[in-house]
Structure 1
Amino acid sequence: MKLRIVIDKDAEEEIVATVHSNSRFIEEIESLVNSYSGNSGVAVSGDYGLFTLDFEKIECITVIDRKVYAVDGDGVKHRTNQRLCDLENALPSYFIRINKSTIANRNRIAKFHTVYSGAVDAIFKSGYRDYVSRRCFAEIKRRLLGK
């Protein structure tokens, strides 16, 4: 496979791939290209004022008391003024919805824990945990297993 990048500031951006057949790798490339919004993070406010929290540092974005928070790798919650549905459209493809009010960074989930009642919790690398709805868990399994 060859890669050729032409930088032309006057031309419209376009990505063309010529492949012999469709594969999981090609689907990942397509998903990455389609999910790219030109942003590298989420605008949040914290102790130091307004700043951008990089997508890679976000463990999840969740709604608590009708306010949207981005939880970072240290488990610290940062308030954002954006709506969850707007953020969902702007996030990269490695973010997955785990319940009605939380979108998780798939790369930052350490494990899934089954509770005695049959419910499933997502435990993040920072120790933060949130429940996974049954409806979302079926989609998560499908995406993680590549089916």
Structure 2
Amino acid sequence: MSNEILKLHYDIATGDYLKAGEASSNIKKALMQLGVDNKIIRRVCVASYEAEINIVIHSLGGYMDMNIYEDRIEIVAADVGPGISDVALAMTVGYSTATQGAREMGFGAGMGLPNIKNNCDELTVDSSAGGSTTITMKIYFK
């Protein structure tokens, strides 16, 4: 296993659209300061932003942790309920359970999980209806 270089933690509040994207922005700054390749930074930013927005829109709050290792970046986004009843369906482009209010603000287009998947080398979604959701994303330096 490679050595951990940096660990970051961010708490994310439900419905806090004013701070939505703040964790992802801070992750981007940290990666830039470390001199990470711009293509990797872009992938990490898209994946982390989508995960962060999903917590804001769909959950009762949660957190996002980012660990940078010599060979990869790992991001864990975890929330408190309500869970995803059908993960396969939620991975479908255009599928969304966002509220009308979230949609009116420009969110909830059903691209969150598909965008995360498209920008990660490895993705694990652990969720069940009525429970919490944990998304683990890995992006390797190539």
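Computed from the coordinates by the stated procedures, all read-outs in this text should not be read as laboratory data. Model, not experiment: these values are computed from the prediction. Cβ atoms are built from the backbone, for glycine too; each structure is taken alone.
Here mean count of other Cβ atoms within 10 Å over residues 88-95 was calculated and came to 13.0; which of the structures 1, 2 was it taken from? The read-out was computed on structure 2. Each of 1, 2 could give mean projected area of the Cα convex hull in nm², but the derived value 8.0 comes from 2. In this comparison of 1, 2, the computed figure 7.8 for mean count of other Cβ atoms within 10 Å over residues 16-23 is attributed to 1. Please state which of the structures 1, 2 yields 2.7 when distance in nm of label points 7 Å out along Cα→Cβ at positions 8 and 40 is computed from it. The value was obtained from structure 1. Taking relative contact order in percent (Cα under 8 Å, 6 or more apart) as the measure, the highest value among 1, 2 is held by 2.
Given a value of -6500 for helix-only ellipticity at 222 nm (-39500 (n - 2.57) for each DSSP H run of 4 or more, over all residues; to 500), point me to the structure among 1, 2 it was derived from. Source structure for this number: 1.
Source structure of the calculated read-out (FRET efficiency 1/(1 + (r/R0)^6) of positions 48 and 120 (r between Cβ atoms, R0 = 41 Å, to 0.05), 1.00) within 1, 2: 2.
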